[in-house]
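Chemist: In structure tokens below, several structures.
Just so you know, all these numbers are worked out from the coordinates, no wet-lab data involved. Note that this is a predicted model, so its numbers are computed, not measured. Cβ atoms are built from the backbone, for glycine too; each structure is taken alone.
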Structure P
Amino acid sequence: MLLLTYITSALIILTKLLDAWTTVRGIRYPEQERNQLVSRWMKKYGINTTIFIVMLVVILIVSISQYRIVCCMHTIWVMVSYIIIGLFLSYANLAVAHSNYFQRHNAFTRWLSRQKNYRYP
């Protein structure tokens, strides 16, 4: 089970890297970012800097979470919860990367675009 948490952590980071790569590849102006909070950060700090900082924060959070699972919270419920949440986050990152790469919505990004914090296309 512990091996699955390591795989989940790697999936989260890998899919976030794909999301960041496709975002850098496709975005030219902060207004193109649909997440209003990230768009404001991009205006203030720059596109590449914001994406890099978000990526570092994700790596830091995943690393701390994995460390806590290994050293302190080595229970089946914590590991199963981490795997389920991690797989959902990986799916979300992959769906956004797919949408960025092909420049069209998929089922997840259509749902995401209807949420309050996101701009409508």
Structure Q
Amino acid sequence: MKEKIYEFNIEHPLTAPRRKALDQFLKKNAPRSKWPTSHEWDRGNDHLLHVTTHPVKWEVWFAPHRVTIFGSAPFWAKMLFSNKKRALLRESFLHILQQTGFTKDRTPSKRAKSGHEPHHQT
């Protein structure tokens, strides 16, 4: 069963150049993951990206001003998803959005580290 994991406001929508930048970023960085990682764009919806980091499957939905990330995983994997891992993964997603031109590169403030940054919702 998929669950909404994160939602981020973005300043710039998905465009062909940002899609290409995202593809290149994911392809370049996939070998750095300790889990097998793959990604592909949905054939019926060009604003939906499927990412698999075994055993977790992610759906990344791009709306004009928002990115919503859903995840599905077996029960045992969900039990390993601690608050610390959730925070690290959130920061990873924000980094990807910044590096691929969806949001401005910001230095995390104390509010951002605590999860209370007004422009990013979780």
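Chemist: One of P, Q was used to compute Rg and Dmax of the Cα atoms in Å, and the result was 15.6, 45. Which label is that?
Modeler: Values: P: 15.6, 45; Q: 14.1, 40.
Answer by label: P.
Chemist: Check the numbers for relative contact order in percent (Cα under 8 Å, 6 or more apart) across P, Q and tell me which is largest. Intermediate values should be presented prior to the final figure.
Modeler: Details: P: 42; Q: 35.
Max of relative contact order in percent (Cα under 8 Å, 6 or more apart): P.
Chemist: Another question, if that's okay. Of structures P, Q, which gives 45, 19, 18 when Cα extents along the principal axes in Å, for residues 23-86 alone is computed from the coordinates? Spell out each step's value before the answer.
Modeler: Values: P: 45, 19, 18; Q: 32, 24, 20.
Corresponding structure: P.
Chemist: Hey, another quick one. Given structures P, Q, which gives the highest value for distance in nm of label points 7 Å out along Cα→Cβ at positions 7 and 79? Kindly include the intermediate steps, with their values, before the conclusion.
Modeler: Numbers: P: 1.2; Q: 3.0.
The structure with the largest value is Q.
Chemist: A value of 0.9 was computed for distance in nm of label points 7 Å out along Cα→Cβ at positions 47 and 63; which of P, Q is the source structure?
Modeler: Working: P: 2.8; Q: 0.9.
The value was obtained from structure Q.
Chemist: Identify the structure, out of P, Q, from whose coordinates helix-only ellipticity at 222 nm (-39500 (n - 2.57) for each DSSP H run of 4 or more, over all residues; to 500) was calculated to give -26500.
Modeler: Considering all the candidates, the number was obtained from P.
Chemist: So if we calculate mean count of other Cβ atoms within 10 Å over residues 39-46 for every structure here (P, Q), which label has the highest result? Could you put the intermediate results ahead of the total?
Modeler: Values: P: 15.6; Q: 11.2.
Of structures P, Q, the maximum of mean count of other Cβ atoms within 10 Å over residues 39-46 occurs in P.
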